[in-house]
Structure 1
Amino acid sequence: MQIENMPNYGAVPPAEMAKLAEQAVLGKAKKHPEITVILAIMAGVFIAIAGMFYTVVAAGAQSAPYGLAKLAGGIAFSTGLMLVILCGAELFTSSTLLLMGKATGKLKMRNIIKNWGLVYAGNFVGSMLFAVLVVVGGVWQGGNGQVGLSALYIAKAKLGHPFLQALVLGILCNLLVCLTYWMSLSARTAAGKMMACILPVAAFVAAGFEHSVANMYLLPVAYMIKFIAGPEFWQAIGYTAAEFDKINLSYILMNLIPVTIGNIIGGGVMVGLSKWFVHLRVKG
C-alpha cells in the first residue's frame, strides 16, 4: 500500500506507518470469509514450518550455552513471520490489531470477533495439518531421536506454566510480534521486511514468551510423538513417556486459553490501541 505524496525511498515514518496499518486491518476485515480461512490455514502452515525449524535447530543443543542456543532457535523461528508477511497470509496474533478499527469507529466489534474466529480456526487447521505431516514423515526421528526429544522438551516447558504466567507470557509475546509487523510496514523492500522480522521474533522465542499459533503446532506435535513413539525411540533418547505426563489434551487446552487472551492484550491493546491513540485519534 502506498500513502499519497509519500516518497518511495527510505523508511516509512511512524505516522504514515499507522495509516498503512489502519488500511491493512480494514482490508483484513473486508475479505470474503472463504478467502480469510484459506489465508489463515496458510499462516498456520507457515508458523508450523517455523516451529519445525526451531525444533530441529534446538535438537541436541543441551551442551551449547543457553543464550546462544535460544538465539539460534529464535532466528530459525523468525522464518514463520517472514512467510506470513511476504506471502500475505492471515495470522491471528497480528489480526488482534483489528482493535484499531474499533477505536477509529470503522469496524464493529462483531466484525472483529468474526474475523478472529475464522482466522484462529484456520490457523489451527493449518498448524495441525503440518504437524500430522511432520509426524507421519518421521521428521521427529532425526538425530537418533533428538528432534523428537527437542519437541517434547519444548512442549513440557510450555505446559508447566500456571494460568497467570501463561497469560503474561502471551501478552509479552504478541507485544513483540505486533511490533514486528509494525516495523515491517516501515520497510519498502522484501529484504527490509525480512530483516525487521528477525530480532524481535528471536527475542520472544529466546525469552520463552508464548505465541498461541506457534503452540497450535508445538504442543500437538509433541502430543502425537509421545503417543506413537515406540520403545526404540524412548531407549534412544534415554527417557520414558511418563516423564512427559503433562503433554495431554487438557494441559494443551489450558495453555491455549490464557495465551490467546494474553496475545489479544499484547497485540490489540498494547500495540494497536496505543498506536491509534498516538497517531490516529481525532484530537479535539
Structure 2
Amino acid sequence: MFQCAANLSEGRNPELLSSVREAMEAVPGVALADLSMDPDHHRMVASLLGSAKSLSQAVLRLFEIAEHSIDLSKHSGVHPRIGAVDVVPFVPLGSTTMEAAQQLALTTAEQVATRFQLPVLLYEHSARNPAHRNLPDLRRQGLQERLLENPPDFGPVQLHPRLGATVMGARRPLVAFNVVLESQDLVLAREIAKHLRSLPSVRSLGLWLESQRRVQVSINLTDPEQIDLEEVYTHVCDQASLRGVEVHSSELIGMAPATSFLKMARRRLKMVTIQPGQLLEWNFLHQESLYER
C-alpha cells in the first residue's frame, strides 16, 4: 500500500474538482481519502491510497485531465509551482518498503514523460541527480535554464507549453499545515516563516490570501518524527504575539500520520501511554490489511 498526494495547479474551478473526484473514484483499487482546493494558492491536492498498479493508473488519469483543463502559461497563484501536475509523491505505508515506492515512482515517471512529452524530475528518495533532490530548489526561478544544465530524468529538456514540468518521487510522510493570522502584514508573515525555517525539518512561506484579506504562514513538516504540529503552531502563536497579532485559524492540507496527533495527546493531555492501536481507524485499517494477506 502507498499514499500518493498529487498536487495540481488548479484551485478555482469547482467543475474540475468534481471531474478529478469522479475520475479517481472510478479507478479500481484506489481510495480517494481527501480532495481539497484553494483559490489563493490556486492549487488542488488529491490524497490517494492504493496499490502500485492502481496508483500509476490514477496518476496517468490526472495528467489526462490536466492536459485538457490546465494551462500553466495562464496560471497565477501565491503557491510556487513548476507544472500543471506539480508534484507527485509516493509514500510507502505499513510494511511497504521505500524501495518499492522508488520503483513505483520510477515506472510512473517514465510513463508520464513518454505519454505526455514533458520533463519529469525525480526528487527526494528517488533523486538520481543531487540538484533535483529538494523540491524548493526546483521551484525557484529559472527552471528552464537549470534543465539545460541538469537534464530531466525523463522526457524532453524543454518545458511543456501548457503542462510545464513535473516532480515525482518516493518520500516519507509529510504534513502540510497552514496558519492564518489576523493581519494584513505580509512582511510579518514572512518574518515568522523565516523564524520557523530555523526549526528542524520545517519549510515555510509567508503568503497573502486575497479571499480572506489576511496573511498566512504556509508550513511543510518534512519529518513529523522530529517536530509535531503543536510545536510548530506554538512557535507561530508566540512569534505572532510578540508582534501584537493573533492567530485566526489553522488548517491541515491532505493527510497527516497518526504520530503527529499522538504527540499532541502526549504533550497537551499528558496521555503518556497512548499508542497508535488505540486509534479506532488505525486499528481497523491494520486488521483489514492482515485479512487481505
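Each reported figure results from applying straightforward, stated rules to the coordinates on display, with no laboratory input. Because the structure is predicted, anything quoted here is derived from the model rather than measured. Cβ atoms are built from the backbone, for glycine too; each structure is taken alone.
For relative contact order in percent (Cα under 8 Å, 6 or more apart), the highest value in the series 1, 2 is held by structure 1.
Given a value of 12.9 for mean count of other Cβ atoms within 10 Å over residues 59-66, calculated from one of 1, 2, which structure does it belong to? Of the structures listed, the value fits 1. Given 23.9 as the derived value for mean count of other Cβ atoms within 10 Å over residues 219-226, which of the supplied structures 1, 2 does it correspond to? Traced to structure 1. Which one of 1, 2 has mean count of other Cβ atoms within 10 Å over residues 195-202, as calculated from the coordinates, equal to 20.6? Computing mean count of other Cβ atoms within 10 Å over residues 195-202 on every structure in 1, 2 gives 20.6 only for 1.
The maximum of Rg/Rh (Cα atoms, Kirkwood Rh) over structures 1, 2, that is, the highest value, falls on 1. Look at distance in nm of label points 7 Å out along Cα→Cβ at positions 27 and 243 for each of 1, 2: the largest one is in 1.
Consider the structures 1, 2: one of them gives -11500 for helix-only ellipticity at 222 nm (-39500 (n - 2.57) for each DSSP H run of 4 or more, over all residues; to 500) as calculated from the coordinates. Say which.
It must be structure 2, since only it matches.
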